[in-house]
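Take a look at the structures listed below.
Where a number appears in this text, it was derived from the coordinates with a stated rule and is not lab data. All figures in this text were calculated on a predicted structure; none of them were measured in a lab. Cβ atoms are built from the backbone, for glycine too; each structure is taken alone.
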Structure 1
């Protein structure tokens, strides 16, 4: 939708502009990665920013600018509005709440929607458009232990319309230091069943389904990710069998399904975001990363986020929760386009060194056995 079709364009409240000592106009915040500084020697850009307060139509904004700056052509004003909108700084103050949301849901998501609006770098009349994408989305979560359970919790709270969780394990006492979906009352219960109950109680405005199912072969995983209607994103929270990420990569490439995985290796917490046809696939990224040891992989380990030389993967609520949050962040970005996260990347943190971020983005491999360099 062009800005000219908006009823009352306004600068988003999070990006309120101001003038610098030099007379330039700053809008947004460079600190957050969403900001710009515009040279304004004649002062008309500042007049435009002030006029775009949500009380005027595009025509009225043009009139307000030209009343003070007669030399400015109407087309220059509308073009400036279009550029600001394209950069994600404007919205339509008159955009209604989509009819798909109840008043209850409007209140539930009233804090998350402004964050989506803040991070949105595209032209969108209303931040509720992104929330609507979440409401209409279908996400499959395989494995609802530490990482997968935390990811499912974040996705449910964020308003993903349909979550389907799959797991075949039972809740054990040793799970409770990190698997925050469960309590002692769940001991011995199937995780899939307990997770459905917990997530449905967390957000009764979404649909949560689940099944007790073990994935033991590549064919079983390939069958799982295919659904009618199709899933929008696949979240891999399971850490076994050892080849499961390779299976997921092949299955999602075949299905054209975006997917996210995550995990932890001691204090190293990471997540990977993958979209078939965009960036290197998991095998492009992983096989090169193994050679460079960028992800702290143990000798012989086939998967990032594992410690293959140990009898179990050391973890606590912080490492599992962080990895799940990063996975959910990647899934939400794939679903909404906010922020515009480029797939084919693995990112995370080294908790031994606060502030030490891990980012690995490697190009496609022309000889990749999974995608043949096509993503």
Structure 2
């Protein structure tokens, strides 16, 4: 894997209004149809102005870092998240904002992971992509890219309007760690059920300033470590002891995202509770997340969740599964004590939960 740098001449003035770094990881947004090969191929970013001539109207300095070979988002993993964190960290002082072009399937996972890895972020990191390749007539790629670049460059009174990791897609700017993909065949692919949009676009871009994270005052830090020894255990009626046991006894397991029913409810069968207690006794951290899109875990509200509370399962509040997975990886990667780890998981670190 290599990172190729492309400088884009947008006929900017000697003193551009903003400098934006675009990082292309892969995905539909950067694909064109190759007539000779009769399939989609990544396009050459030196020709991006041919595909998106509107970029010439910005008085911005644009630079593209293209990861080659391009990563299908289904193959996105921890090493790729750490690469993104490193690239943004290395270029942080040189640019006013960042746009990450990414496949849609795992974009919410990646945006969540980056929200934790980029601590005290004072500049926008906007993830975007497309449902239709940029080379097609009815593509959503152009509008998504153009608006993401504009949002990344927008400042007010000398500071960025949205100093956090976001997803921009189909007229909505969403907090990255509050988002999830909900559509595979429509342009409005993402939603954020438990948190309002940070901005909505129409003729103008209307920012909801009251929902944006406060501007941090402490120094920026790009983290370089995650612990991937985590699993997701999704409960369902009829789940067997053998299934739960096989997951909880995964070698070297350190963390479990437990997807429960409703407000954090789970079976009260003795075998199930015994397996959870056994895992907790080994030092495995269990984070309780609701399967409901608009769910909020309230352990102890019903008898079917009081057992989890009493044994030490961590309530995930209204966190999404996508954000919970990377939060566990991030916190476990800090190598803290079990008490400190549990306490940190309960905290709202990057706006991912409502306390």
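Could you figure out which one of 1, 2 the value 0.95 for FRET efficiency 1/(1 + (r/R0)^6) of positions 49 and 97 (r between Cβ atoms, R0 = 30 Å, to 0.05) was computed from? Provide the component values of the computation, followed by the final result.
Numbers: 1: 0.70; 2: 0.95.
The value was obtained from structure 2.
The value -8000 for helix-only ellipticity at 222 nm (-39500 (n - 2.57) for each DSSP H run of 4 or more, over all residues; to 500) was derived from one model only; which of 1, 2 is it? Write out the running numbers ahead of the final one.
Details: 1: -10500; 2: -8000.
Of the options listed, only 2 reproduces it.
Could I ask something else about it? Among the shown structures 1, 2, from which was the value 38, 21, 19 of semi-axes √(5λ) of the Cα gyration tensor in Å calculated? Intermediate results must be reported in sequence, preceding the final value.
Working: 1: 43, 24, 19; 2: 38, 21, 19.
Matching structure: 2.
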